[in-house]
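For reference, the structures are reproduced in the following blocks.
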Structure I
Amino acid sequence: MTQPQTPRRFWLGGKRAAEQDRFFREALEARGWQQGDETQWDAGWITGMPDPAQFRHAAPRRKLNHFPGNAALTVKSRLHDSLGAVRERLHEAWGPDSEAAERLAFFPRAYLMPRDYHALQEAAVARPEQRWILKPTNASKGKGVRVLRDVAAAPLARDWLVQEYLANPHTIRGHKYVLRLYVLISSLTPLRVYLYRQGFAKLASEPWDPDDADNPFSQLTNPDINALNDRAEVPVEFIDLERYRALLRDQGHDDAALFARIEDLVALTAISAVDAMRLRTAEAGADPRGCYELLGLDCLVDDTLKPWILECNLSPSLGTCAAPESGGRVEEAIKGALVNDLMRLVDVPGEAPTPSDGASAASLLAEAEAEQARAGDFRRLLPASTPERYLPCFSLPDLSDFRLAEAFAGYALPRPTLERREVVELFHGDELALHDLKRGHYYRPNDSAALIWLLATEGLDPDAIAEQLDEALGDNATGDAEAHRELVWRTLHGWCRDGLLRQRGDAPEEASRETSSPPFRRELRLAFDGHHWALSVGSAAAMARLDAAFAGRLGPLHDDESGRLPRLSILCEPGGGYALASDQTLVASRLPLARLADVLCGELLRQAALPDQAVIDAPLALTAEGEGWLCLGTPDETAIDVVSGRTGRVCRGLRLSLADPSRAEPLGLPLTGASSPVSDWPERVVINGVLMPDGEGDWASATSTLEVLGALLPRVCTTRDDPLDEQGVQALAAWLMDLAAGVAGGCRFEPAAAEG
């Protein structure tokens with residue numbers, strides 16, 4: 001009697017809405033599959049990443065929809081590191097102005113916080129016209145994304161990325177858009193990559209306005225954000241790629257040329273991450289034949305019709321986002337067809353013959369051609385029809401990559417030759433050691449690996465090295481020769497992946513070595529309050545900020561002054577941010593650039609205190625008649641906008657005698673975000689009152705002596721940095737009582753507005 005066949009089961013996992021699983025579930029249930037769980041599954045459809053242990057259960061007949069190591073693509077900072085590594089190799093091998101290097105110019109430069117904080121600030125100084133966008137490195141749905149008004153305000157916290165802002169997008173009916181492309185990695189070894197014929201242009205819900213940086217509905221295209229726009233008649237609009245290409249043609253553009261560049265972008269992006277994914281898959285103990293990856297790649301097209309990659313999304317949304325009349329019907333049809341084509345291509349139902357374990361060119365070609373026959377609307381990008389265009393972009397192709405590319409091409413391909421990168425060779429007798437100068441790694445190759453290294457750095461290609469290894473080991477049998485070939489390719493691949501070797505190009509040797517600029521250092525004299533300091537600045541970005549804030553106070557430092565003047569130092573901290581030191585004392589650390597001038601002003605005010613005169617570190621509003629108001633709010637844009645808008649003159653810091661506080665000395669330092677004239681402050685000013693925020697975005701004259709005293713005391717600087725003694729506190733309290741009495745008697749903060 002025939003036993004009933006056990007139904008196959010699918011597992012739906014991860015944090016997801018049921019809509020995300022709909023097409024996967026419908027396709028398998030139509031074939032008689034039943035829903036299982038994390039312990040019983042033949043196909044896993046996971047939103048996010050499964051538990052790493054689940055990868056050990058993947059097999060050719062047991063599929064998971066992820067590869068270990070996909071973070072090399074799906075985490076924003078890792079994606080830029082992956083692409084940056086390819087760009088660096090191609091610059092070295094072919095030159096920064098080569099066609100190969102130009103092909104990699106499709107991703108905006110990005111800086112990971114806090115690691116790249118100083119590089120970001122230097123880039124901002126070099127290109128002051130550039131705008132920047134801030135993104136969380138591993139968030140989705142547009143969360144946390146915003147345009148930075150001042151790159152100096154970039155956070156020093158981990159997991160933030162600052163990226164060049166592309167300020168010239170191509171628009172549809174005046175709206176910015178991003179293309180959502182669906183990319184499938186069906187195999188890692190060899191690498192096979194597909195792009196789906198259909199996808200979407202996702203439109204922002206309000207017209208593009210480059211000057212409206214704070215409007216997410218104009219700047220961002222994410223449907224989850226635009227769905228919140230209750231001002232828009234159509235908050236979420238999708239246009240399928242077929243209609244999009246027709247729109248381009250109607251505008252007189254060459255849509256075929258654009259999509260050829262997009263396909264090149266997708267292929268190079270996949271190549272950039274393949275090493276990390278192969279390494280992590282091996283470490284996880286996963287059978288790569290049981291894994292595949294569907295990515296949602298977001299691409300912006302600029303007004304020259306150049307595509308730029310923005311990000312690769314893990315587990316792209318397969319729910320319907322747009323309303324039916326705004327593209328939702330087409331969206332639903334495309335996503336349903338996408339999932340059906342995907343499952344047939346990777347053979348989730350298990351209906352195709354079992355893949356061969358053979359690594360021969362014939363076996364690899366037969367498997368790839370069978371997959372291609374099931375591809376539906378997926379277009380194969382890798383292996384490419386012109387393999388010579390892509391093989392040099394790998395750190396080094398795996399032997400299976402090379403075999404399959406050659407089989408598809410139908411002719412012999414040139415073997416890669418390699419060059420040493422920043423590596424020191426150390427010999428002791430017959431032993432070899434390698435030290436990677438750039439990454440600090442140290443290697444002790446065994447005898448066979450040492451021979452492979454020496455032959456590779458002499459310019460032999462991998463197959464020629466394998467022949468030499470055969471001769472050296474005295475093994476000429478066919479099986480041994482093939483094993484040696486695989487050993488050589490595998491060994492060289494590992495060294496190329498680790499950055500010790502790279503494929504040779506045709507760049508002149510001197511052009512392939514990037515020269516680094518000498519470290520920035522400026523020695524200046526800083527003048528303030530009749531005193532001078534030797535100011536050492538170790539950053540061009542910091543120097544630009546200090547130049548703006550201390551205009552007229554900075555000058556050249558003469559040799560004879562360097563050793564005798566008190567010293568202030570601005571230091572770049574290795575983990576990001578800046579430190580301020582006064583002589584040998586650390587004043588502050590982990591300072592973002594936006595706070596640097598502010599903290600330096602605070603240190604100068606602290607040092608301006610005299611034995612009988614305290615300094616108050618607070619904004620001071622002045623009229624042309626020499627009357628002043630002390631502002632005990634936040635010394636930032638609020639004080640600048642409100643106080644300076646009424647008086648026309650505002651500075652930071654005043655010094656007063658505790659014996660007679662009624663007359664004070666303005667110290668004339670700038671507030672954060674504003675520069676002030678240096679020589680335009682009176683020697684003395686009469687303080688008419690104290691201003692505090694009124695809770696409604698304005699300032700009002702304070703009348704509560706105790707409230708004002710509590711806000712004032714933390715801002716008082718004395719010569720010993722000690723708190724005021726009892727006598728000093730009483731003197732300040734008496735002064736504030738007199739000011740409050742004056743306010744109660746009719747003195748109000750109503751100076752005339754500044755002209756203009």
Structure II
Amino acid sequence: MTTAAYPAPTNYLNRELSWLAFNERVLHEAFDERNPLLERLKFLAIHATNLDEFYMVRVAGLRRQVRAGVVQVSPDGMTPAEQLAVIGTRVNAQLAEVQTCLHQRLLPALAARRVRLVPMADLSPSEWLTVDGFFESQVFPVLTPLAVDPGHPFPYISNLSLSLAVEIRDPVTGTDHFARVKVPKSLPRWVPFGRPFQFVPLEQVIGANLGALFPGMEILGWYAFRVTRYSDLDLNATDESEDLLEVIEQQVFDRRFSEVVRLEVQDTMPAHLRALLLEELRDEQTPELPALTEHDVQAAGSLLDLGDLMSLASLEVPELRDPPFTPSIPLELRDPHRSIFEVVRERDELVHHPFDSFTASVEQLLEAAAADPNVLAIKQTLYRTSGDTAIVRALTDAAQRGKQVAVLVELQARGDEANNITWARTLEDAGVHVAYGLPGLKTHTKIALVVRKEADAIRRYVHIGTGNYNSKTARVYTDFGFFTVSPSIGADASDLFNSLTGYSRQRLYRKLLVAPANMRTRVIELIDREAAFARAGRGGRIIAKMNAVVDPETIEALYRASRAGVEIDLIVRGICCLRPGVAEVSDRIRVISIIGRFLEHSRLWRFGNGGAPEYFIASADWMPRNFDRRVEAAAPIEDPNLHPRLDTLLETLLQDNRGAWELRSDGTYHQRSPGLEPERSAQVILQRESWGRAVAAAPEPPPVAPAAHLEREPAAADD
């Protein structure tokens with residue numbers, strides 16, 4: 001069926017506006033008084049860093065389309081220019097909400113609990129001396145004042161850096177001058193001055209001491225500003241004969257000088273300074289790139305770069321934070337006398353982070369593989385990994401012990417390109433065989449293969465996850481990890497790694513659903529099969545959890561299934577372009593989004609299959625990029641002993657009335673409220689009950705109708 005069967009403007013939601021609605025739900029958590037104060041501050045910081053990436057990639061891409069004269073409409077019927085206009089309106093509304101949240105809600109409430117950001121003017125004389133001492137010893141030596149005049153061109157402003165625009169008057173000549181001072185990222189943004197949990201913003205410390213940078217000059221005023229630059233990689237035109245590592249290194253370097261897509265200014269900045277910055281940044285752009293206009297300038301309040309609030313949110317004030325949570329070690333992995341190989345050889349193992357320990361499961365597998373003399377080879381993909389990680393240490397240790405170790409390091413992981421280049425070289429130096437993938441095709445799948453010689457055979461132990469091999473995010477993202485010695489999945493894993501490190505056009509796999517080979521086709525086949533069951537009077541049921549639903553072909557298949565009578569519940573944290581609840585199109589489809597303490601990152605698909613349900617976990621969302629431009633893998637969970645856990649989990653998520661938001665057919669989200677019922681937070685329940693491990697059996701998760709009780713309407717920016 002083609003997209004013409006469902007008129008796009010009627011039945012599709014805009015991708016960019018759906019993302020902004022997701023970030024609005026994040027912002028709502030900062031307003032929600034049920035959350036501890038510092039956790040609310042954390043959500044405000046997340047909202048800010050999310051918006052940074054949105055501008056660096058999505059808005060930048062739309063601006064380039066407009067500049068190139070692209071008039072092709074999105075599935076919902078909007079041109080790039082129309083999308084930019086609506087984005088601007090929505091973002092400005094959200095930024096107004098941010099200012100209200102920060103200055104009228106959070107900072108006053110935190111001050112009442114003695115956690116404060118204090119203006120320099122409010123410091124006592126002794127506190128001034130403390131701050132001055134910090135400035136002279138640690139700040140002044142790293143500052144570089146940059147004048148702007150005929151002899152000093154306007155300086156390069158790095159991406160997302162905070163700067164001060166300084167107006168200066170020469171008392172001898174009476175002439176006014178402009179200078180820029182960069183606020184160093186190498187120093188703490190919030191400067192302590194002696195009172196516990198109270199700080200002065202670093203830019204105010206610098207602003208109060210500008211006389212030391214411009215001796216003999218009169219400081220007329222200073223104002224903070226910040227630029228956002230295009231930061232995606234463009235490898236589509238790269239010659240395949242080039243060295244991918246060198247190409248990406250060069251692009252990571254070059255993008256420091258890419259075009260500006262947003263200028264944020266302190267709201268008190270005078271109009272003439274704002275115009276000067278805009279003119280200078282506009283002159284920096286080359287003719288083929290989009291020109292900056294007044295529409296690209298945002299008045300961002302008195303504090304810019306709110307992502308730095310994350311460090312304040314990490315203050316050790318227990319009564320203002322979520323209670324500590326320690327992941328549990330799965331019962332099967334607690335026996336110190338049994339190796340993880342024995343456990344997995346006995347039966348498949350499924351873990352759910354952060355509720356189950358990443359250290360005791362994933363890291364244990366790789367550390368055991370590195371140390372075990374019977375392990376012959378380890379193969380693994382790395383998309384994002386943490387700093388001094390146990391996984392990288394295990395891989396290098398294994399290589400140094402003479403094992404064959406092959407790692408696919410994805411150099412194009414957005415935001416982690418430089419880190420991954422470093423890890424790639426570290427692994428190569430240790431003797432690991434490192435591959436980098438191909439231009440235009442990111443290796444996003446999370447898979448590890450351990451080949452072990454045993455008494456009766458050589459076995460392949462496979463781990464497939466929905467999240468990164470990253471011990472830090474494993475504590476705050478919800479993700480699945482699946483361990484198996486299934487010969488079929490092991491063979492598929494070998495074929496997949498051979499295609500990543502060698503030459504292959506492999507498209508047929510025994511068990512795995514692999515992108516770009518067959519994943520979209522198989523997902524649509526599974527959806528259509530449910531439609532066939534429904535038409536035959538045998539029910540029809542789909543429950544799918546993921547981060548995003550964007551792919552038009554998959555959405556059309558879901559619409560067909562709904563029309564055939566299939567009951568469909570989608571748990572979609574972020575972007576959802578499917579419009580639920582449309583009569584005769586999607587009236588059997590319900591969509592919820594859960595926002596909470598942990599980032600809902602796991603992907604789980606359940607197809608009813610006429611009463612013999614099939615389950616898959618995956619690294620992929622239902623998006624064109626996952627199906628067409630990434631290497632992904634979805635693994636079937638076939639052990640019936642694991643199915644009750646998955647059913648219990650899905651039922652718990654669908655019944656959430658604390659962090660769940662329901663998507664309406666008009667594209668708006670409304671948060672559920674318990675009303676007279678007990679509050680059911682899925683994430684709280686999962687922390688307490690270990691996601692159903694003790695449950696012997698679980699009922700078929702029922703279709704979940706919209707909740708009767710709704711909280712206050714979302715803020716104005718949430719459309």
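Values quoted throughout were computed directly from the atomic coordinates according to the rules given, and no laboratory measurement underlies them. The structure presented is a predicted model; accordingly, all values stated were derived computationally and were not measured. Cβ atoms are built from the backbone, for glycine too; each structure is taken alone.
61, 35, 23 is what came out when semi-axes √(5λ) of the Cα gyration tensor in Å was calculated for one structure; which of I, II is it? Structure of origin is I.
Tell me which of I, II gives 0.00 when you compute FRET efficiency 1/(1 + (r/R0)^6) of positions 61 and 685 (r between Cβ atoms, R0 = 41 Å, to 0.05). It would help to have the intermediate numbers written out before the result.
On the way: I: 0.00; II: 0.55.
Value 0.00 for FRET efficiency 1/(1 + (r/R0)^6) of positions 61 and 685 (r between Cβ atoms, R0 = 41 Å, to 0.05) corresponds to I out of I, II.
Of structures I, II, the largest value of distance in nm of label points 7 Å out along Cα→Cβ at positions 557 and 613 belongs to I. One of I, II was used to compute Cα Rg over 2.2 N^0.38 Å, for residues 341-588 alone, and the answer was 1.62. Which one was it? Going label by label, the one that fits is I.
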